[in-house]
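Novice: Heads up, there are several structures right after this.
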Structure I
Amino acid sequence: MDTIGFFMSRWQQILQLTLEHFIIVVIAMTISIVVGVGIGILITYHAKAADIIIKVAGVLMTIPSLALFSILIPLLGIGTAPAIAGLVLYTQLPIIRNVYMGIMGIDSSIIEAAHGMGINPKKILYKIKLPLAFPVIMTGIRTAVVMGIGIGAIASYIGAGGLGDYIFQGISRNNEKMILIGAIMVSLLTIIIDQGLGWVQNRYEV
């Protein structure tokens with residue numbers, strides 16, 4: 001049986017695993033974006049804290065993903081909870097760093113002019129800083145999401161489900177078709193979501 005025939009004979013199972021993978025990544029990345037953007041904004045007001053937090057996020061990113069998931073098992077058990085927590089921690093660096101760099105890279109004369117016009121700090125953030133930093137912020141988010149989708153496959157080792165199940169079953173059974181289909185579906189998911197985020201970036205870029 002060729003790969004296409006193999007896919008057609010098991011398309012329901014593959015679709016279910018793809019949906020599981022998608023849901024895990026969407027939940028994790030939604031939390032990651034909210035947390036990362038929030039932290040990124042806050043550290044623009046505290047230079048010393050910015051240096052420490054970005055370094056900590058960098059250290060988290062250097063931990064092998066499987067090791068990070070394993071560390072979380074005693075705290076959160078096995079399944080989707082440690083997978084989501086691990087993905088959130090693992091993807092903080094590109095989001096926090098890009099939010100910080102995007103805002104800090106804005107020409108200071110623009111901010112000074114806004115202050116001179118009597119615009120309050122909150123409006124300056126939402127009306128000036130975030131819109132101007134949006135392309136850089138979105139680049140960080142897209143990087144984090146792509147990382148999250150790929151690393152999400154490894155989370156199947158701790159019982160999170162998703163396409164990683166199919167890939168690792170293929171490895172254990174020496175079934176090249178399962179490995180190939182699992183990898184292709186992860187790649188397709190990555191491309192589709194990244195293109196969607198790219199459309200958002202182009203649509204709302206200042």
Structure II
Amino acid sequence: MKGVKVFGKLDYNLDNNHTITLRHSYTKGEQFDRFASGPNRINFSNNGIYFPSVTNSSALEIKSRIGQKMSNNLIVGFTRVRDNRDPLEQNFPYVTIDDGGRTNIITFGSEEFSTANKLEQDIFTLTDNFKLYRGNHTITLGTHNEYYDIVNAFIPQNFGSYRFRSISDFVNGVPAYEYRRSYSLVDELTGDKSNAVSALRAMQLGIYA
């Protein structure tokens with residue numbers, strides 16, 4: 001796992017009663033997962049997972065003091081998240097070879113559930129808190145609202161998944177006894193570029209006192 005984190009913040013006093021703050025954070029991470037071999041299993045390195053993730057988050061905050069008995073805090077934020085999951089190497093069918101039954105197996109090729117797998121999220125938030133100061137009491141009237149725009153692609157076994165009964169069958173061209181493949185019904189593209197995605201838009205509104 002490796003990554004980069006960058007954070008920046010700018011504060012500015014508009015006048016004695018108003019301040020404005022602009023902040024932004026950038027995070028990029030890359031994760032490489034390889035499945036270890038064991039006494040009864042041989043995993044080739046090309047059946048691992050490459051998982052990059054990039055997040056950009058920005059916020060604008062305005063603080064206002066209204067006389068001696070009132071104040072307001074407004075925050076507008078936007079977060080953009082791009083998660084992806086791909087095979088480590090070039091696109092290739094996922095192959096499993098039984099060597100002495102299902103207890104001893106050999107696997108190689110693009111990991112089955114990483115062939116078309118991505119998640120894109122855009123999140124907009126708006127929060128406002130208005131405060132009234134009355135003696136020993138503070139009354140807060142506020143609202144918090146979130147809007148989500150999400151796109152998710154997930155097509156497992158997009159390049160095909162083959163299972164052979166033995167090494168001999170595989171070497172000698174005997175057809176696989178088990179075959180699976182998922183594919184798009186809206187286009188002929190494989191991988192993350194396919195339009196076979198789920199799109200979700202949602203809104204959450206809240207007021208409180």
Structure III
Amino acid sequence: MNQLRAMLRASTRKNLAIMFPMVTSIMEVKKAKEYIRKVKAELRAKNIKFHDKIPIGVMIEVPSAALMAMQIATEVDFFSIGSNDLTQYLLAVDRGNKLVAKMFQELEPSVLITLKHVINAGHKAGIWVGLCGQMAGNPLAAPILVGLGMDELSVVPAILPEIKKIIRSINYQHAQEIAQIVLQLSTGEEVELYMRRVFRKEFPDIPLGDS
């Protein structure tokens with residue numbers, strides 16, 4: 001509650017949003033919003049100013065939240081997809097375990113299909129959908145994410161110029177075609193091979209590392 005009070009008091013310039021992590025159900029979202037309402041009531045009683053329409057969002061990073069994205073979207077102003085945790089939980093792979101780390105594949109079709117489901121749910125409810133995590137900085141993933149309809153990517157500064165170059169260079173309709181193709185593939189390896197062919201043809205100067 002103290003954190004919510006501090007955030008609301010700092011929201012007077014209208015440049016702050018509240019995002020709840022590790023949401024697993026719509027009931028958790030409703031409970032969190034109830035806490036916000038209580039804090040707002042406390043601040044009003046004390047004549048403390050705050051931004052009453054502060055945006056509220058959730059991190060979509062566990063499968064249960066992704067599956068319930070349609071319902072959760074009606075309760076919030078935005079989604080931010082945590083690609084690292086969502087991929088890990090979807091594939092049941094501990095990316096920190098060297099014995100199975102190679103199985104952590106963010107281009108796995110099941111991951112991409114889940115992203116598309118969350119994006120569609122958000123857009124149907126009229127909210128924007130962003131993505132953070134290592135997938136956002138993966139050049140191979142950038143055209144796919146654009147084609148899936150992702151509104152925002154949170155990228156570390158080191159890779160930002162390359163990601164911006166890719167996004168600015170690709171036609172949206174073409175990105176949609178790429179996304180539709182990879183959604184029909186069966187494995188992460190097939191998706192990566194296809195995207196490497198795309199890059200050799202369209203972005204030959206973007207470094208991709210080992211094949």
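Here, each number is a calculation from the coordinates, and none is a lab measurement. Small disclaimer: the values here were computed from a predicted structure and weren't measured. Cβ atoms are built from the backbone, for glycine too; each structure is taken alone.
Novice: Quick check for you: by distance in nm of label points 7 Å out along Cα→Cβ at positions 149 and 173, which of I, II, III is greatest?
Specialist: Sorting by distance in nm of label points 7 Å out along Cα→Cβ at positions 149 and 173 in descending order puts II first.
Novice: Could you tell me which structure in I, II, III was used to calculate helix-only ellipticity at 222 nm (-39500 (n - 2.57) for each DSSP H run of 4 or more, over all residues; to 500) as -26000?
Specialist: That value comes from structure I.
Novice: Matching task: 1.03 is the computed value of Rg/Rh (Cα atoms, Kirkwood Rh), for residues 5-76 alone. Pick the structure from I, II, III.
Specialist: Corresponding structure: III.
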